[in-house]
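Read the figures in this text as sums done on the coordinates, not as results from a lab. Just so you know, these numbers come straight off a predicted model, no measurement behind them. Cβ atoms are built from the backbone, for glycine too; each structure is taken alone.
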Structure P
């Protein structure tokens, strides 16, 4: 299975302040996909 993470950052008025897409590659299970997506969100926020 291949996965892609889409990340949107919104402000308090729900306006999009940033967006990105990260290919997560081949992954084995949904829990790994979720963990990789969370990691990419944290990295993008920095």
Structure Q
């Protein structure tokens, strides 16, 4: 499987530096837009 095949089959997991830039380490907790679950607002509906 090439990186192009990966992007076609799993677009949410493929590297996309233009639309979804990340930096090392590439885990969700270290990214700029990460919000911990315990700080997210709770919908009371």
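Points to keep in mind about this one:
- Source structure (of P, Q) for helix-only ellipticity at 222 nm (-39500 (n - 2.57) for each DSSP H run of 4 or more, over all residues; to 500), computed value -4000: Q
- Read-out distance in nm of label points 7 Å out along Cα→Cβ at positions 5 and 29, computed value 1.9, structure in P, Q: P
- Which of P, Q yields -0.66, -0.88, -1.15 [log10 I(q)/I(0) by the Debye sum over Cα atoms at q = 0.17, 0.23, 0.33 Å⁻¹, calculated]: Q
- Origin of the value 9.2, where mean count of other Cβ atoms within 10 Å over residues 21-28 was derived from one of P, Q: Q
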